[in-house]
Structure P
Amino acid sequence: MRIAMIGTGYVGLVSGVCFSDFGHEVVCVDKDAAKIDSLNASHVPIYEPGLDDLMARNVAAGRLSFTTDLESAVAGADAVFIAVGTPTRRGDGHADLSYVFAAAEEIASFISDYTVVVTKSTVPVGTNRKVHEIIGRICHADLYGVASNPEFLREGAAIDDFMRPDRIVVGVDDDRAAEVMQAIYRPLYLRDFPIVTTDLESAEMIKYAANAFLATKITFINEIAALCEKVSADVKSVARGIGLDNRIGGKFLHAGPGYGGSCFPKDTRALARIGQDHAVPQRIVEAVIDVNEGIKRRMLDKVQDLCDGSFNDKTIVVLGVTFKPNTDDMREAPSLTFVPALVGAGARVRVVDPQGRKEGEALLPGVDWHDNAYTASEGADALVILTEWNEFRALDLATIAQAMAHPHMADLRNVYSCGDTMAAGFKRYVAVGR
């Protein structure tokens, strides 16, 4: 199959590379000429484990290419995927669909033979009907079909998620489009991965409902963690105890500083707005959004208590600023609330993150960047674990404690235990829900 992927952001690039590894001929398109030049020079613009090698292999095999020329990419394509951004629209919480609709209109002008236009971007219910309408103003009905194919990729594990998915969701409204989508995903179909084929609206809703539910699990365990602290319970034991129930499951039950990233914040806000627009308020989702913001403030209070009530003139080391490990993505990361609050309160902040500096230097002004936790800890008053990168899970705690002026730790990801840190020489230790 010949595929055009419109947009080389996180979803578009990972999807395009993985489709090419299925054996399809894939052309990735972007208007950013500098990005395309970089990709053609074998430079991957995002950090995703394994993506650089997979991309290089498929470029070398002649199955994967990059261009700014939309017309040549669409010509002869069996399917054109729209994988452009749908950020939260400023002021009202809705998803901004202007990039999706603009892409659909441009694609339509270059369709010459039957092509399925597939929305990969996360979009509200009804968007694909609008895409169908936009294309229909330009193309004859026999020349195109429309499909919804939401992504479920976890940053840091995206290639495995694409190659071994829990499910593939395909929304279509005609048999011919369904046949094209089945051919594209044939390598997964043959390996018995579940493919949910449904209507356009249900496919769109599945994506929002899934992300909102996962955000709810995270927020639920964070509220339980706050209660655990008051009643002397251990949230890790509680999470394990409830997660072993197959009806609940243990994933996304890790207490911490709240959810962030490119999906959960904007998708929960968009779902809440969709509910309001249809007079069906999504009260649980609305509560999740409010509680998640409060969790960030609670984490700041923890560290302030650790610093005897004041950040002024204190040196604080922050380990991890990306929203999760194994990514360079800073979008909606807890650090974007946490670190500026420290700086604004007079703290001297030192930051360590394996991949966060590329984006973080612009987003977190007024901090000092260090290559490792050991140099960063020299003379520091507090150490905060904000993102649980693997390299922060096996620190020589005794060396760090000895280097600090005041060996205090705020373990906001529950990486260590109080006993281990105190035995290593830390004088004070706080965690979440313990």
Structure Q
Amino acid sequence: MAAGGFNAQFVDQLSDRHTCPVCLLALREPTITKCGHLFCNDCVRPLASCGRIVCPVCREEQKESEIFPNNYDKREIMSLKIYCDQQEKGCGWKGELGERETHNETCGYVDVLCKNECGIMVMKKDMESHMKETCVNRKVECVYCKTTVTFKFLNDHHTKCEMFPVACEYCKEQVVRKEMNEHVSKDGICPNSPLECEFSEAGCQFISNRNEMTIHVQNDVTSHLSLLMKQQSNTKSSLAATKSSLSATESSLAATKSLLLSTRACLAKRECELEFITKKVGIQGTVSKLDICVFQWNITNWLDCRKKAELDPSYRIQSKRFYTGPQGYRLFLLLYPMGYGRYKGSHVSVDAYVCKGDYYDQLPKKQHCKFSFTLIDQQPDAINVVVRREKTIKLVPREFFDATDDFITHETLNSRSYIQNNEIVIQFCLQLNVS
């Protein structure tokens, strides 16, 4: 509620009894003092000090508890006749002061902001016509292409509208924008557009408008015939060179085919020899010192995996099983989205497990190796690696590697481009026979 009395235009002159001596307006929530004077409640209450009030009219001191609401005068004041606050704008409403707020909600002369958000204040009764006829944010139809656009962008639309008429730069005729290329083309109707001679492919460089071109073609028959004969001669020479080149290519292809057949035969022979040696000697379980295994693990639906791990911190993701090489160890990887051990809740942890494979009985039971886990930055122009752990250990089948619990923090994982299209990519590298 506003402070002070009612600032309204009363039909009859306001009586002194109904006028607040402090704000000089019609009493709002009239309050009567012990000395019999009337004030607006919001005008007299702030005068209280230490629970006492000095009457602004007679200066009589009295307790704050000795002033009371005066509902009788309140009813009289709220029934006084007033004019609409928008009388000067043309509203002819008259009614009781108590009906003022209800009338203002429906009064057509009250200013409100445009519903199209153009920032203009408009009287309610004019809102519909403003939104349809004068608002810069109103929707209008382009008269050329019938597309609906916002009025303030209409001129910009016209600069791109395919149906907008524009002047031809050669003949100045108004032509629809999308038909301009056809208008000035060789088969178009523009009389002044520059055209190439129809013998341009033969070498004629004459360029002119349509009328002059007709005269040129009629008058230069001899020179055009000469150009055509020269073009024909050049074409014959080019065809002969192409034929020679094709013949050479066919010979090269035949030689390549012969070499390919010979190579296939040699490979088949080596495969037979290798099969014989394998059967004769058997697999001894040795692995070359240069034997390196690289396994790339694409983990999709990362956000779903993260949510499952938040509900169950022991949740883990397992990769498919893979071999370190032909007749090698068989492994799989594990990833804990919410971390493992003392890094649980703050990191992503990774681990590897050596399981029993087809060549389990033929391989060394303990072998030195070096391994690393790498997180791939998937941004195309990035330097793609953040290696979190690289260690040299003894590889033992049927056991876990030394766990990489602090592989990467959640904060780092969410930076840069480690997560793309709800997917992360981890690269596991293992080098065997490391001294």
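General observations
- Among P, Q, structure where Kirkwood radius over Cα pairs in Å, for residues 174-333 alone as derived comes to 18.8: P
- When volume of the Cα convex hull per residue in Å³ is calculated for each of P, Q, the greatest value falls to Q.
- Source structure (of P, Q) for Cα extents along the principal axes in Å, for residues 238-373 alone, computed value 77, 53, 21: Q
- Origin of the derived value 22.0 (mean count of other Cβ atoms within 10 Å over residues 22-29; candidates P, Q): P
- Between structures P, Q, the greatest calculated value of relative contact order in percent (Cα under 8 Å, 6 or more apart) is seen in P.
- Entry that produces -13000 once helix-only ellipticity at 222 nm (-39500 (n - 2.57) for each DSSP H run of 4 or more, over all residues; to 500) is calculated, selected from P, Q: P
- Per mean count of other Cβ atoms within 10 Å over residues 62-69, the highest-valued of structures P, Q: P
- Among P, Q, which structure scores highest (criterion: mean count of other Cβ atoms within 10 Å over residues 102-109): P
Quick note: the coordinates plus some simple rules give every number you see, no bench work behind them. Owing to the predicted nature of the structure, the values given are computational and were not obtained by experimental measurement. Cβ atoms are built from the backbone, for glycine too; each structure is taken alone.
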